[in-house]
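Some structures to go through are shown next.
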Structure 1
Amino acid sequence: MQARRENTRLGFYAVTGRRSTVARALAGLMLALLLPAAWAASPASPSPAVVSPTAVSPTTVFKEDINPESATAVSQRTLVRAAHYMASSANPLATRAGADMLAAGGNAVDATIAMQMVLALVEPQSSGLGGGAFLVMYDPAKGMLAYDGRETAPLAARNDRFVKDGKPLPFWDAVNSGKSVGVPGVLAMLAMVHAQHGQLQWSQLFTPAIALAEQGFEVSPRLHALLKENEYLPQQPAAAAYFYDDQGQPWPAGHRLKNPALARSLRLIAQDGVSAFYQGDIAHDIVEAVRGHAMPGDLTLADLAAYKAKEREPLCMPYKAYQLCGMPPPSSGPLAIMQMLGILAHTDIAAMAPDSLSSVHLFSEAGKLAFADRDVYVADPDFVHVPVQAMLNPKYLALRAGLIDKQQSMGRAPPGDPANMLAVRGQDNSPELPSTSHMVAVDADGGVVSMTSSIETAFGSKIFVDGFLLNNELTDFSLSGVDDEGKPVANRVEPGKRPRSSMAPMIVLKDGKPYMAIGSPGGAAIINFVAKTLLGVLDWGLNIQQAIALPNRGSRNRFTEVEKDTALHVLVAPLRAMGHEVREIAFPSGLQGVVITPQGLEGGSDPRREGVSMGDPPG
């Protein structure tokens, strides 16, 4: 009897309904008639989601659907093999720095720090000293660990931060301002991780980046393309003086670009530790730049001095023969991915061809269900309750899977109510366009690090100080504190709060040991990029490079998105016939991954960007 009651409750909160479209429509009509009276009588009572899935106009444009960085040229990548250690990042110069640290006897933590410092120089549009990061790692002695270096809102922040005259600010006005800058967290987090796990000296890890900043590096084709198309960066004098020539033209690909200001900053941090960043001259320069902007922010020296990285409990879930592990909230990425794979485990997608109509349909529908929950429940767990275990309850996921019709799209999926919270939670409208970078390192002792780092949109807030760009991560909060019904949004701005993210650094365990490390940039689409790659390796039997190269697909609960100019084009018409509203998009994912096999390491890099994997020669 208890089991029956539990299944009934979960079914109600998962949004019940047979797979029949007619049955779902009838259920929606009944609830539409009954719920208003029930809510009026008992506002605090548990509420199911809006049952009738809704369609979205194909002409509607959501900020969430804008790519954080534009797509550039696609190039071929081949599987990279190594014997004992491997580094993988978004730029060959950064990967080389990580591999050199591993060759010098450093571990995965050391390699990751060296890679991040070089990326701050050569991939400034995506990550750097002025941003934040999430890191998950496997330590052979301690097991899985997770570290939170997400930015925080200043202590003076309020939930009407991005509201003017009762309406949210125009999105790009909010982004390109001092208001969008959160307290950077990546350096504090890396210092914490190094103090607990690093092997090489802290200062040694900065040597490659300092040398490259002083001697110069060649502007890559991707960096040139992004500079050329960005209309806001040239409007910031300090940034324009560095990224563009005297005629206001972006430096061409191949131009040797030096950054002595960043070299000075890195040298100070290498010598004096992160206090040089959070309390020294660099901190003063950051605050002055933010508060001196035409649309000033309220960041203070006290905010910088008070910042603390956090060690959190890793989020893990069993999946077939594996254990999926990743960053917990305030990141929504691994949680949503686990929901997707948990839902798809109730289908026969593993037996389908990866690019088949049925496979893409099921993947899209699972994504809709996961994103519907994400938009209601996930935020900074230090400020709001995130019902993680209820969202991953196998019975709940099985019932959510029951909403998928094999032949017909559900349109827009409703959120479930796994923890009796839907009636009091508002719908989020945070755009989240993080311009991110992902890196993986595996050392010879079995240590593994998977880290995603971000400054939010391409070139962040565009505020350039002491050789690096500041983030605009605060626009990852909901731009309004309440939804259209007046219910408070979990991901609203609050003092000291960390905005929700979709960054999804993950490590897959098999028999209790690391088997795979993966992650990607790409805003909210990170969730679909990583889920696709996990399915490719764990279910479809592809190697890591093949899985990364699969055409991107999925839904963020608005449209079904398929990667433009790929084999998925032939599925557009059949998907539309199934009720999907389809958009073909040039998805600039940047997946980096490593699989650990009995024969050695296998590394893969996204052909859509410039990343590579390197390690010691096999055999």
Structure 2
Amino acid sequence: MNQPSSVREDPQSVPQVLTSDTANKRRTTVGLTPLQTLDMEKSLREGLATAEGKQVSPVNKAVAKVDVTAAVASLKSRSEEAFSSLVAEAKAATCALQADETMLNAVVSDDFLKTALELYDGEVCPACDTPKSLEEFGAIIGGKRSKLEAVKALRERAERAITPVHDALEADYAYARSIYPHAKHLLDETELKVVAGHGAALKAAADTLKAFLPLDATLAVLEDLAPTQVIIASLKNLESRIGALPELSEQDAAQEYLITAQYRLETLRKASAAVTTAEDRATRARKVFDVYKLTSDAALEKVYADVQVDFADLYRRINADDEAAFEAKLAPSLGKLGFGVDFYGRGFFPPGAYHSEGHQDSMGLCLYLALMRHLLGSGFTFAVLDDVLMSVDAGHRREVSKLLRAEFPKTQFVLTTHDKAWLKFMGTTKLVEPKDTVHFRKWTVADGPTIWAKGDVWSEIRTLANDDDVPGAAALLRRSLEHLSSEFCQALRVKVEFSVDGHHDLGDLLDPAIGQMKTLYKDARLSADSWKDTDRVAAIQQREKAFDEAVISAKVEQWQINPSVHYNEWANLQKDEILAVVDAFHRLCVLFECDACGPIEVSPGRGSREFIQCLCGKINFSFMKKPKEKPAA
């Protein structure tokens, strides 16, 4: 350095023109050998002795005087016309953006779009997490910003006008940092706090101008840039105290210069070493992060690829009636799951974009099941599903019950629900046995749950009858038969007479179900006969016979004459009579089910009928007839 004034306490301001010549000049003055090189191991004060108990002054008068003079000059410049013009221009440009609320909202929108551009990772939109190419994303943001061209121009003008004001505050802050070490030794505690507060205020003001938004804060800073009389008085006092310091001899001045310069050179070396260490760590951290990201992405992508196939299959099983071609795409996205699902062949979108709440609920369940099966395999033996299907319609809940039973036979599910229909579906599909259900009547924090007595509905009906509560038994039998009949109609694809309010009584449901079962057995028997499959014909005939006998036993034919009167008269029967009716209907209802797994169904659920079968395959009769042979030509 050519002058001591260029040596600063701030590590970022440590001598930038320090040469061996400037140091050697002082070393020669104190009688030391000049340094040939100035590397990281060399000391500017090498060979310098501060013997004789001489106390070195903590403040270098020449350095301190130059630092404070520069800080005072910088503060005075804030009262000059040139700086005032800069501030006025910045205020005018900023106020133009506050002309009306619409303009202000446009500024905020433009700021959001600028931030979106900065956060874009080249793959997905940072706002909606939708996959976007660089060209596509740039076109979208550019198109939106082009609509804000007017406000964009005004903003750029305001930012340009604010820049020199911001730079001046940054310079003042640097001066404040340079004088603080001198102030610590020369000012009392009160004035030292003034200097420290002055520096903090400069930093806060500069940061506010750099942020630009909110505009109110920026304007508030521009309105209050004049230095306070308190800081001016403190700096004058500091100048006075520095001037009162004793003048040093040329030799003493050279010695203090070398001591101070060495201290600040060491500060520079430490800061440089810290920067180098930080850069090395950042480089290593980036490499570790990149390896981790590549490895974790590869692992996640494999998991997602495996899971998405199973997930889509499970979802199609539940929604085969309207989304038989459903597909899904799962991919890592900014530390979370990028989840795109097909919408009727129109592209892949987040589930919330087009799918209903019910479909989203079933997607969540299917994704959970697919992920657990992938991660745990045969270890997926227990799961709790707490009211997971409240938004799913009745038809799809039935399919969920069938799915859980068929796909996860070794998993114990604990299911909770407030919906009695969903509970019935679980029972009729044999997903849950009646003995395994618990009905909470109420629940309190103090006493916990209180449950209803549980048991098979047929046993409950018989219990009511044996207790001479024939009306209660008759009412429960009627309600149970209506529910079971609706299930039979659903499983067998029965055509039921239309009702605008959706209400059907027992006669509307059970009679068509019986007729449909007879027709199905007949068609299956004719199919088997066409193939000369005598064993299958015999099996179907056996079931036909048992079914016909059960129908006759229940005296179904009499219901068709006057069903409403017949049902209502059940309440007037004697105990033995109602028990006979219960037994007859029970024998009939069990023939609509497989004794091993649950309901007998027509498969598929829509389109041409192919099979009448049960879930476990014990009952499996085809409707396909053997093609007739063409006569020889």
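Here are a few things to note about the model shown:
- Given 20.0 for mean projected area of the Cα convex hull in nm², for residues 112-439 alone, calculated: source structure among 1, 2: 1
- For relative contact order in percent (Cα under 8 Å, 6 or more apart) computed as 9, the structure of 1, 2 it came from: 2
- Top of 1, 2 by distance in nm of label points 7 Å out along Cα→Cβ at positions 448 and 544, largest first: 2
- For helix-only ellipticity at 222 nm (-39500 (n - 2.57) for each DSSP H run of 4 or more, over all residues; to 500) computed as -10000, the structure of 1, 2 it came from: 1
- Looking at mean projected area of the Cα convex hull in nm² for structures 1, 2, the greatest value goes to 2.
- Of the structures 1, 2, the one that 28.2 was derived from, the read-out being mean count of other Cβ atoms within 10 Å over residues 88-95: 1
Taken together, the values in this text are just the output of simple stated rules run on the coordinates, not laboratory data. Just so it is clear, the structure is predicted and the values come from calculations on it, not from any experiment. Cβ atoms are built from the backbone, for glycine too; each structure is taken alone.
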